[in-house]
Structure I
Amino acid sequence: MAIRPSDILREEKMAAMEPSDNSTPEEKRAKEKQELESQKIVLEEEKIYREGVVSIKDLIAPAAMEVTPTFIKLGNKFVRTLFAIGYPRYIAVGWFAPIINMSVTLDIAMFFYPVKSDIILKQLRNKVGALEAQILADREKGAPRDPIRETALRDIEKLRDDLTQGVEHFFQFGLYVTIYADSKEKLDSMTGDIESLFGSRLVFSKKVLYQAEQGFNSTLPLGNDELMIGFNMNSSPVASSFPFISSELTSDEGILYGINRHNNSLILFDRFSLQNANTVVFATSGAGKSYAIKLEVLRTMMFGTDVIVIDPEREYKHLSDAVGGTYVNISLSSDSKINPFDLPRAVGEQRTSDVIRGSVITIKGLIRLMLGKLTHQEDSIIDRALLETYAKKDITSESDLSKVEAPIMQDFQDVLEGMEGGADLALRLKKYTQGTFSGLFNSPTNVDMKNQLVIFSVRDLEDELRAMAIYTIVNYIWNVVRSELKRRILIIDEAWWLMQNEDSAKFIYALVKRCRKYYLGVTNITQDVNDFLLSPYGQAIVNNSAMQLLMRQSPASIELVQKTFLLTEGEKYLLLECGVGEGIFFAGDKHAAIKVVASYTEDQLITSDPRQILEIEEAKKEFEKSQGDSGLGEEALNNPNN
């Protein structure tokens, strides 16, 4: 067991404290001198002992430190400090993020020195006086106006107002960045990269000169500012430099919508956990909006949610085939039919008369789409004719709606022909019962909705009929939703078709408001942002959608989008310049920049790229041909074991 020198000292002290008899003054002085010599020896031994003990400083300190005019060499590392000395008039929030997120070793220090407002206001007052005098002198001389002075005067006046009201405060702001590299060449290269990033934001930076050690000390976690290089700034631009700008947007459960571009974290969300499950998606053509929604469909189905899609461009066919969904083609020549006169089953305490009345109101909206604007008299005639049409099929307030047979459009036309003042309306209706468009609305419903994924395609419909068909499909889906409470998502692609007419827009708005009670989430997708948002019901639909996804926008619509979603200037430019699959994701009161990502298998199922789809189809044909040549034939292709 090792004996420490301190133990020896303690024993000697105890011995010195023992009482001594018959000690002369000379002997006492000799003992004291001996004790002092002994303590000196012990202290020297303690010093020697401590030098042999490894401390934290020994572990973290470099072997050597060399100070040069422009950098420091710490052991084998080369270290240089940069500092910012000038900023532009306008700087975006998060401008410092590219430097913070560089995959290199950096030390960043920020120093804030508050300045009293009365001192700044006095200086600004003097500056305003000088600028106004210069502008007035130019006017008297007949010289042209100086936009730079006028802009500076406006900025100073606004800053004076903000400082006086306490909205802004004033600081001297010091920003230092210390770089570490393994060689002098690498240090110079990294210095150039960071200076370029500063310059791209119009921030002027410099390297330390004969202050390399002070710069290094200023970025150590000690809070010592040895450089003392500041720039006058008010609160807003100072806040834009703050490094902690990334925002989290995730929940404990849900599906993956994409990657948070601020910090590469995952954006996980369950839309049914918000105040409502509605979503709006705005983007230009080719920005990736359908891709993002198809990815959501695929991942949502894994949690047992039913999905219903209205597909205007046959984009969801490949996805439907892959997951075994029901693909319903709605066209004049299609065998799939939907009867607008279908009635939902009464739910809970809902009365049959209320169900019939609601259906009459909905069908009147469809009739307006079919016949155009109606007079008050014609509207009254149609109202009475619809009630009589249901009555002729024994559908009254006393009927059991689960056992009745719904009328069709021909029955409605027959009733109109027998009513006073209804002959002209019946004539206008004939093209939908006996004329060119007779194959769409004049048959009983034969669509099967008993599948987790049901897709209604309206691609083969003429443009004149598309809004009417989507209106009818949405109404039919709404009847199914009200008849059975179940977790569902309804996706309406190219919803701007329905925003062009007041009745269809009103119907979608009512659906979005009421769907939460029936465990339904409605997704409205559109590329024509102006048509959607300029509709009196478009803004209301956005306000009733707890989730929003904004992807690349056109310059023609960006101002309206910025005003609607209260975007900052930085977010506005992000939407103008972002790539395919990138945008801003809103969930409740939070939002973050998003990049939609998919695995290879998911990408093959949901892609909308024509070239990629063609490659997949060609690969499928080659596979089928090779299977046929090998003698396996069609049975082998359909056998799941192959």
Structure II
Amino acid sequence: MSHAVDASPSSIDLTKIRFVLATDCGSTTTKAILIEKVGDSWRQTQRAEAPTTVEDPFADVTIGVSNAITEIGELAGRRFIADDGTIIRRRDHNDVDGCDLYISTSSAGGGLQMVVAGVVAQMTAASAKRAALGAGAIVMDTIAANDKRRPHERIQRIRELRPDMVLISGGTDGGNVQQVVQIAEQIAPAKPRPRFGGEYELPLIFAGNRDAAPQVRAIFGARGEKGFDLSVVDNLRPTLEYENLGPARDKIHDVFLEHVMAHAPGYDRLMAWSDAPIMPTPGAVGDILQRIAARDGLNAVCVDIGGATTDVFSVFDGTFNRTVSANLGMSYSISNVCAEAGMDNVLRWVHIDMDEHELRNRVKNKMIRPTTIPQSAEALIFEQAVAREALRLAYVQHKEFATTLKGVQQQRTVGDLFAQQSSGQSIVDDMRLDLLVASGGVLSHAPKMEQTAAMLVDSFEPQGFTQLAKDSIFMMPHLGVLASVHASAAMEVFERDCLVRLGWCVAAKGEGKWGKPCFRYRVSSASTRGEIASGTLACGDVALVRVGHDDEVEVVVEPERAFDLGAGAGKPVTRRVKGGTVGILFDARGRPLLLPDDAAARRAAVTRWKKVWETA
């Protein structure tokens, strides 16, 4: 029998929770996991998935959710779905069926799709884009007074996109109101119709100059008068020196639930089932990454590479940033990767003969059959080569976007603002990156852990000491929303079952002639001081030292004068680290990582590196 749900996280008695069901409703697949309290510990015990049913012919997302949860019940030997199709709740600890908590994230139906607008593309419009991305949205377009489009072109573009929500920013508090009012006047006549709901009022959030709010209200009229539902929140950029993203992000989450989800097929039932607000999948991933970074005092980057898009998340000095590379993916967007990177750049990672014409046919087949997986070693090598370029390009885009990012109420002078814009400096500092997390099919499901680590190192080019890890089964969205209800359980499952620690990359920054000395390394047991491995690497070489998960070692590296491993050029570094499923990679290929121009030399180098990963 099912019971009514109180969807207020603050009303939940955490001491009585033992069984937690969590789902992530993706665009094609709904993934469910069961988290149980086993003794005094929280563990992820079962996992299942089913096709997502938000679109015709089913047009009810709860059907896919019920199917995935039913499979979880069969695996766990418990009944979670009642005869009426709802989730069974435990009345007390003696109940043999049901769960204590149900939570969900969603990116079904394309996720949360937004248009953002501002006066200046590089300032208020960029702030609006950061707020939307941080809330888990896909930004379909950025409208700005200086975007070189004519007013009628902007109006037509907004009308064609049919976003779920629009965010308007512009102007500092107390400043000129004319330009931000003009932006609003171009959005109003566009009257974009949302994707879901015939009588749906398009949510519109104004987070600009507070003095312009009365005129913006007048433009969009009273509630429902012109098909808009306007909300006004604090200015994203109250002064030039401050950026205040929090209120806009919170309002985006609220409106996402109240309007977008409420009108999507079946989401009203799903929201009634859930014990916590449904979160956009990327927003939940960002939340758990921020929690981990804050708890451990880390600078972290997480990447999720999918079939159509690649999301990159980063936390540096407490500042969170997220980007969506909408045309970089491994199936629907694979041709875009090959076109943007160039087939030569893809093939530089391939160490065997491949016919380029055949590869182009392979790319086309992947686009029309996006769910297929490599069936041969050659196909796998090519797919992982494409993945390296997709990841590299997505990370480049992320760094470019992060140049002007500021945390909530973090001060910066106007001089810094324009200096960063002109110089292109990024707050994403590879030398200070502590943790690099991989997620997405090509990374999470690579046949060997070494292949995942190799793709991460080759594409992100970490510097100094960087820990490598992967999300075991793409559990981070589930844990992100669980953390909003039961943070300690989420963090415990994250460490025990979600994060697979691959090991470390120790890489020298600098360039040198291949074959010349780069740095010396020594690995010793932290407890016995006995030497485990040592050696000298020449430029262009790599070495892999196997160190187990629980083994703590002392690593000493001594670079040549032209190279930096974290303490400055030519200065030695000593670190205590624990190992992982792969171990510690010592990388003397230099940063930036430049492969030989000569095809034979390049192929020989890639072959040599591959043997190191396979035979260490």
Structure III
Amino acid sequence: MGLFGGKKGKVDPVALAQQQRVREQQEVDEAFRKGISELRDFIAPSSLEIESSHFRLGTLYARTLYVYGFPRQIFTGWLSPVVNLDEEIDVSMFVYPVASQVVLENLRKKVTQLEAGLQIDAEKGRVRDPAKQAAIIDAEELRDSLQVGEERFFRLGIYMTIYAKSLEELDFVQHKVETILGQQLVYSKPATIQMEQGLNSTIPQFTDQLQIRRNMNTGALATSFPFTSADLTQENGILYGINMHNNGLVIFDRFSLENANMVVFAKSGAGKSFAIKLEALRSMMMGTEVIIIDPENEYEHLCDAVGGSYVRMSLSSSTRINPFDLPRVIDKDEADNALRANLITLHGLMRLMMGGALSPNEEADLDQALIDTYAKAGITGDPLTHQTPPPTIGDLYETLVHMQGSGPSMAQRLRKYTSGTFAGIFSQQSNVDIDNNMVVFNIRDLEDELRPVAMYIILNHIWNKTKSDRRKRNLIIDEAWQLLKYQDSANFMFSLAKRARKYYLGLTTISQDVEDMMSSQMGRAIVSNSSMQLLLKQSTSAVDILAAVFKLTTEERKRLSQFPVGQGLLFAGQNHVHIQVIASPTETSLVTTNPDEIKKVQEVAARAQEAYQVMTQSKPVGTVSPDQAQRPQQNPNGGL
């Protein structure tokens, strides 16, 4: 009867349901044979094997660790080394807020138990347990903070799943993670026999199946935030490099800080000259003038490339700088003080030239001699007389010779600068013009005895120019320790660092001798008056000094002696970042001091020059020059 039974036209429901089940089973079997690809099929591993000490996802071995112990004090960013570790790690954090009233009640009971334990120990004559005493102090402080609402209470669970390609590698990665945490007294364990729960707790499905938690207040919980990096970027400014914390760009304007001063510390070969020349080049593109005191002839190539003025200071050169020059200032108050300020500067210079401190009588005679020397040239305190050509050291020598008292003896000490070995360079009228976007004073060829005097006079000349014409300028002093060895020149540099901001000047002080710089009182004062500091790779002996001065963290202190060339710490105001100095190929060719790179640049330039000469000298047959193309052609008959 088929589907019909009994009366004609009626359907058998049992047979119909059975037939429906057969069709569904056939569809399921067909789908199974074809295979259905869904999203979870692409996400899920090919296999999952759970063992007691690890589990296996496809071809990868994995193990889940949990944090169970913390020190009494913990510092911000303690989790960052694990997050930034060059291994495959999944980290999950579960934070559970706890009602403050419940915590206060538990703390009250805990304090009571601890105090009772101390009292029992005292009654039995036992030695006082400092751990219990510290626990009571911590509990009382936390109670006070919770009571006034300064802190809240949480329970924190931190789990980490590490991955490797073999069990041996997995054990090695676990050792690395445990070592990093153990250095900060943070203790972890593998979730033995709970690997499946550990996996479920670290994959992004928000389930805490391990439920291993520690109590945390707000401050302690904040230190566990895994991503801590300083951002040092402004809308205006120049590029200093790459922020190694977050791969961001370090772009800012040093003139936007409290002052535009900067100190640079690095050992030889760490890349300080490269970084400073790069900053100078980019600053010029933003309209900043650059003045450099170059003791080792490192800036000549850059100066020539940008069309700057390169001033060679030596006894055989024709360059002359007169230390008696006065600034041509417009401000009336400054004009009234211009002569007096230069007299004070000359006092320091004369002490430097004469080789040491002067007695009170010599100081008084020198002061009178300086005033008389200016007066003989027609220059007095009246600003209108300051346009008169200034005197020279030779004029001061003549004044001292004809004075009573200690004048003749001081004249004898100055004679080598007027008619002796060092005559000429600083005893004649100035012929230096620093009205250029870049001016470099080369003092490499100066004798060691004359070099600090030359740097002092050059700085005074630059300072007078800065006061006369206020523009955005950057003054770079390389090997500044040579000036800091002498009290008067160190005082002058410190005065320059304090007053530079008023005249729109940024002072960059470079030194590779950290100990000499920081052992000097004026050196430390210059560092404290600099809003920017760049610390590149340091020698081991200098790390401790810099760590104490700049309050470096343990990690920063450890890295400071291990930085590769071009990497370091940049401090700008309250921010400091780990920076990588980068340059384009064109910039590198201008600022590098690496002999190999310089040789490559010269070879490329030579090949380019040869190719250009070949291209211009070999002209294809039948070609017509532009002049010939424009010139009227004459026909054989003589007509046009």
Comparing distance in nm of label points 7 Å out along Cα→Cβ at positions 157 and 477 across structures I, II, III, the largest value goes to III
Working back from 17.8 (mean count of other Cβ atoms within 10 Å over residues 77-84, computed), options I, II, III, answer is structure III
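All of the numbers you see were taken from the coordinates with simple rules; none came from a lab. This structure is a prediction, so every number in the text was calculated from the model and none was measured. Cβ atoms are built from the backbone, for glycine too; each structure is taken alone.
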